[in-house]
Structure 1
Amino acid sequence: MRFDPSRLAELDGSYRLLKTAADRPPAQRDPEVADRVSVMLSDIERDGMAAVLRYARELDGWQGGDVEISAAELARSGDELPRDVRAALELGAERTQAFALAQRAHLVDFETELAPGLVTGHRYVPVGRVGAYLPAGRFPLLASAFMTVGVAKAAGVPTVLACSPPGPTGQAHPAVLYSAYLSGADRAYALGGVQALAAMAFGLLGERPVDMVVGAGNAYVAEAKRQLFGRVAIDLLAGPSEVAVLADDTADPVLVAADLLGQAEHGTESPAALVTTSQRLGEAVIAEIDRQLPALSTRDIAGPAWRDYGSVTWARDAATAVELMDDLAPEHLEVYTADDAYYHDALRNYGSIFLGRWSTVAYSDKGMAGTNHVLPTAGGAKHSAGLSVSRFLKPLTYQRVTGEATPLLAEAVDVISEYEGMAAHRATATLRLADHRSGQEETR
């Protein structure tokens with residue numbers, strides 16, 4: 001998440017960098033990662049489950065046994081969780097599914113008659129099989145299943161597999177499993193990383209290959225999705241989590257600093273940016289972050305992230321702030337101003353937007369806001385949206401033509417095909433045109 005130098009040149013004089021991020025290549029584009037993933041996928045495609053288990057032993061410490069988690073074990077996964085954790089997870093699963101179902105209700109089939117006898121339309125049909133990756137590295141991201149498994153099921157996907165890496169005991173994280181259970185996973189496996197995605201994509205888990213793989217993960221998971229794309233569909237290619245705040249002099253620097261650090265603690269390469277029309281606020285936020293960081297238990301993560309990937313930029317006016325923020329195209333965007341509605345209307349490039357002082361990214365991260373947190377990073381919001389129920393649906397078009405519409409269609413196709421030199425195309429139209437004319441003669 002960085003400014004385009006050519007865009008900054010166009011805005012020269014209307015902004016000032018109060019804190020700049022280090023000039024480093026994007027974390028998710030490491031050639032060594034790409035080479036390693038390529039070797040792993042080739043091994044797994046050639047050797048099948050034997051290679052999957054070999055990598056599971058090498059990378060996850062798998063000690064043997066069945067990697068599939070039984071339906072009974074999945075159902076019991078929440079039994080040992082604290083009651084308040086279970087209640088929070090149940091609320092998050094419910095909220096996320098409710099939003100996904102509301103989205104689904106607004107994606108409607110339609111049919112229209114473009115001309116007499118020419119009926120066209122589309123109908124939404126869910127993907128048949130989805131594989132969801134549920135990360136559980138340094139921090140188990142408990143809401144990930146809500147956003148992937150649960151939203152796929154809300155779309156009507158018949159079969160959803162879930163994979164999550166085993167911990168030191170060889171078992172997948174119980175809270176991650178409980179989230180998968182609440183979200184409606186059909187089968188679950190204690191498998192992590194590249195080998196998990198490959199096993200689902202290549203059909204090595206006693207199931208046919210999936211049609212789509214989704215879910216966040218580390219650089220290796222992202223690269224595996226990149227290399228598997230085409231063989232299967234993917235949700236998006238995500239890098240380190242990002243946050244940006246657009247604020248004016250009405251914002252509270254304590255809250256702004258807290259929200260920037262809230263995403264910086266995802267990882268040492270997680271960008272956090274502030275664009276503000278108030279230099280006073282920008283300087284106050286920098287000072288406030290310095291004050292808050294030492295007290296954070298995750299300061300060894302958030303500190304380097306802010307030092308290396310944090311930025312604060314002053315914008316001369318609201319229009320410039322919008323230009324700068326749209327150029328950043330952040331994954332998560334918080335707007336904290338006296339006129340949030342103006343910015344909401346004006347901004348175009350972001351994964352998800354959080355409006356007003358009472359909104360914060362963490363509400364979505366944990367599933368409480370209902371919206372999806374699988375979102376584009378590294379400028380991807382300039383051209384793509386985040387994961388939603390629509391991503392699991394195929395709007396399949398159809399057409400139904402009668403004899404009445406045949407002259408209008410066939411005569412035009414005849415002309416175009418003859419001009420292009422495509423004789424077989426022309427024949428498909430002219431044969432029907434002849435049949436239609438013959439039928440008309442017979443009825444006279």
Structure 2
Amino acid sequence: MVRPRLRAVAVAGVTASALLVPAVPAQATGTPASHDEQITYQEWSSYRDWRGGTHRGTVALPGLRTGITMLNPAGTTEYADPHSGETRTWKYATWTSPVTQVGFEASELVPSWNAVTPDGTWIQIELQGTYNTGGQTPWYVMGRWASGDEDIKRTSVNRQGDPWSTIWTDTFSIDDVANNVMLTAYQLRLTLYRAPDQWQSPRVFMLGAMSSYVPDRFTVTPSAGGIAWGRELAVPPRSQMIHRGNYPEWGGGGQVWCSPTSTTMVLEYHGRGPSTADMSWITPGYTDPQIAHAARMTWDYAYGGAGNWPFNTAYAATFPGIDARVTRLHSLDEVEHFIKAGLPVVTSQSFLANELDGSNYGTSGHLFTIVGFTADGDVIVNDPASSTNAEVRNVYQREQFEQIWLRTKRINASGGVSGGSGGIAYLIKPWWKPWPKVAGSTNW
């Protein structure tokens with residue numbers, strides 16, 4: 001069955017997917033929720049991780065937040081930016097991960113990275129997958145990224161493909177699982193670029209990927225809950241809708257900024273955000289200028305939106321002391337563990353207005369921030385699609401919310417079948433704070 005790719009529309013964004021994997025040189029985690037659903041998240045982030053792999057001009061850096069950077073460039077190349085029309089010469093160096101076993105037959109993969117790119121630098125992330133047939137994919141570009149947009153225009157490369165798989169914006173996807181050609185292993189490759197007359201280079205703190213298989217499903221079994229009922233985090237409420245029509249060069253305005261608005265709410269909760277100097281380009285007196293900043297700095301010029309998932313978590317991690325990644329969670333029980341640990345979670349979902357009581361709208365894809373649970377287990381959400389900041393806090397019925405978030409198939413407004421997020425989430429935390437420990441679930 002083919003799973004169509006669902007993306008942010010109007011107030012929106014959406015996708016990817018599920019097991020415990022063998023030990024590999026990077027951190028490898030994951031566990032099945034059932035015999036069918038499988039999710040694993042694997043990353044390279046320690047000094048030992050970075051010392052491994054294949055270096056061509058890169059070097060691992062020790063310290064509290066280790067990473068890699070360029071030491072001696074491996075060569076010089078030209079990049080013709082399709083979105084600015086400018087061709088420039090760059091020095092480059094590469095780091096390639098070991099071949100990494102997923103641990104099951106996966107249908108999707110979404111990368112994540114945490115990095116800083118000084119002016120005059122940028123990075124490229126690539127993936128080469130191995131199928132269960134023994135064949136390999138081409139090297140797919142999963143993102144050309146910089147924290148700013150003066151040197152290159154940050155971009156995905158959509159619709160790369162071979163006979164078995166396709167890249168949809170930020171996601172590797174098997175075209176048809178019924179063909180029984182699935183992803184079993186992969187390598188990631190980082191290329192670091194800097195201007196020829198520049199001494200500063202990018203520094204990458206983390207490179208990871210969520211691999212998954214989630215079967216087609218219109219419904220899911222509700223989770224039990226009871227872990228964080230009655231707990232609510234003081235996450236600042238921010239509306240995307242008060243920015244409607246503002247800075248139209250980024251999608252026409254705030255009506256399409258649900259993802260950066262949600263990301264910003266979590267960053268503000270953790271005491272992080274752009275400086276006054278960072279926002280000097282924004283009209284003085286503009287309400288919540290940090291939202292416009294996030295929209296610009298997560299903008300994917302190929303996708304034409306600010307809903308590229310890893311671009312949002314990479315943006316979050318440009319602020320000091322922040323770790324961020326894209327993964328999929330199995331249930332609201334897992335979200336409750338994050339709330340109990342004091343960590344809000346950004347989720348991606350799609351629904352008709354009558355499927356989420358109190359929303360008063362429908363969407364083919366939307367992101368918002370879970371900030372807590374009521375005493376009865378219903379979900380407290382900062383929904384950026386609300387008309388004002390004062391109306392952002394909403395309470396949605398637990399079972400309704402879990403269905404619209406975890407399903408992979410749904411009946412759309414036209415009566416046809418569309419895709420669903422299947423539990424996609426942005427996880428953002430201070431780097432020194434541990435991820436929650438959840439028995440039987442380590443997919444982050």
Structure 3
Amino acid sequence: MTTDRLSDTAIRSIKPRDKQFKLTDGGGLFLLVNPNGSRLWRLAYRFGGRQKQLALGSYPATLLADAREARRRAKGLLEAGIDPGEEKKERKVAVKAAKEAAENTFAAVAEKYLTKAEKEGRAAITMSKARWLLIDLAKGLADKPVHEIAPKDVLAVLRPVEAKGNHETARRMRSTIGRVLRFAVANGWAERDATADLRGALTAPNVQHRAAIVKPEPLGTLMRAIYSWESGQPTTIAALKLMALLALRPGEVRAARWDEIDFEKRTWTVPSGRMKMRRIHATPLPDQAIAILKELHPLTDRGESSLIFPSTTSSKIPISENTTTLALRRLGFGQDQMTSHGFRAAFATLANESGKWSVDAIERQLAHMEGSAVRRAYARGQYWDERVAMMQWWADYLDQLREGAKNIPLEDKRRTKRR
């Protein structure tokens with residue numbers, strides 16, 4: 001039976017000494033008084049033949065009655081064959097886990113992932129789509145701790161999207177959710193990516209290639225339509241012409257700024273933030289592109305960093321994604337015939353068929369990603385002279401097609417050996 005020896009009055013009157021000392025309360029409970037005045041509750045006990053000590057808090061945060069209750073609970077654990085010290089450690093781990101679970105819900109981790117992606121320079125449109133997929137469509141996962149998310153939980157938010165026939169959106173959701181879960185695994189918040197078990201579980205979307213005109217004669221018809229369009233906005237017409245001449249992606253063209261153009265070096269340098277692969281891309285400017293840009297310069301130049309193709313509603317925002325697409329429709333080319341992206345396919349097809357240019361030069365002009373980091377580093381400065389000649393050839397070839405020349409030979413008797 002425990003005989004209590006301390007009282008609250010006695011504890012309050014304790015004065016610290018030069019050396020640490022302790023006051024016992026019986027049953028292994030004692031108060032440790034330090035020279036700095038701190039008073040700490042401790043419980044001495046034996047378990048498994050070893051003498052141990054358990055910290056029960058500090059006075060006055062833990063009052064005498066609280067310390068005695070802690071002693072009573074510890075004695076109960078000992079009688080049940082449980083080490084109170086180990087039980088306390090396990091409780092701490094459980095509390096920490098519960099706190100982390102509350103902090104690391106899918107919504108919280110998704111926000112951390114999106115912040116990381118923004119710092120890495122992902123494009124605004126990419127971030128907007130990722131946020132929509134993670135926050136809006138996957139809201140059923142929002143409050144669930146990432147370490148508890150199972151394949152069935154992910155499937156539960158994908159099925160409604162799939163049921164509406166949005167197979168591609170469901171596929172992108174699975175992929176984006178997977179990136180968040182792998183981010184959680186890398187940070188120790190989850191043990192695995194639950195989307196890995198869902199490969200093949202969703203209906204595969206039908207791949208629809210962007211429509212493109214890749215035959216010389218109809219491409220000439222398209223170029224004549226663009227160059228003879230008198231009622232169109234000058235910026236829209238110029239954007240279409242440059243897409244055809246340079247084979248850049250529509251988004252790379254429409255948000256272009258004047259400080260990216262070097263007339264002296266005849267170069268257009270697209271910053272990494274607008275490139276699909278997040279790498280700076282320089283393209284040579286043929287004579288025809290230089291002429292178009294110089295004609296447009298006095299119309300839209302509002303300073304060094306001003307937009308080349310500003311919206312009609314504001315000079316601070318570029319023409320929209322749909323501007324050039326709608327222009328093609330007004331010119332009589334349906335969505336099953338030609339898209340803004342189709343100019344790249346036309347260049348890739350006809351440049352390759354010509355046999356004049358190496359595959360590497362064509363791929364570099366299209367800004368396609370090289371297979372390895374070593375090859376990318378090597379190729380970065382390569383093929384420039386060939387690309388300069390190739391883009392002038394391409395611009396001249398489009399002029400010939402536009403002027404209605406028949407049977408223009410693509411093949412060159414001095415066929416360049418492909419690298």
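Please treat every number below as a calculation from the coordinates, not as lab data. Quick caveat: nothing in here was measured; it's all calculated off a predicted structure. Cβ atoms are built from the backbone, for glycine too; each structure is taken alone.
Name the one structure among 1, 2, 3 that distance in nm of label points 7 Å out along Cα→Cβ at positions 368 and 400 of 4.9 was derived from. Before the final figure, lay out each step's value.
Details: 1: 4.9; 2: 1.0; 3: 2.4.
It must be structure 1, since only it matches.
Out of 1, 2, 3, which structure matches 92, 63, 42 when Cα extents along the principal axes in Å is calculated?
Numbers: 1: 92, 63, 42; 2: 58, 57, 42; 3: 112, 49, 47.
Label of the originating structure: 1.
Looking at structures 1, 2, 3, which one was mean count of other Cβ atoms within 10 Å over residues 312-319 calculated from, given that it came out as 18.2? Mind dumping the intermediate values first?
Numbers: 1: 18.2; 2: 25.5; 3: 13.1.
Source structure: 1.
Hey, FRET efficiency 1/(1 + (r/R0)^6) of positions 80 and 152 (r between Cβ atoms, R0 = 25 Å, to 0.05) derived from one of 1, 2, 3 reads 0.10; which structure? Working shown, then result.
Details: 1: 0.40; 2: 1.00; 3: 0.10.
The correct label is 3.
Please state which of the structures 1, 2, 3 yields 23.8 when mean count of other Cβ atoms within 10 Å over residues 240-247 is computed from it.
Numbers: 1: 26.6; 2: 19.2; 3: 23.8.
Considering all the candidates, the number was obtained from 3.
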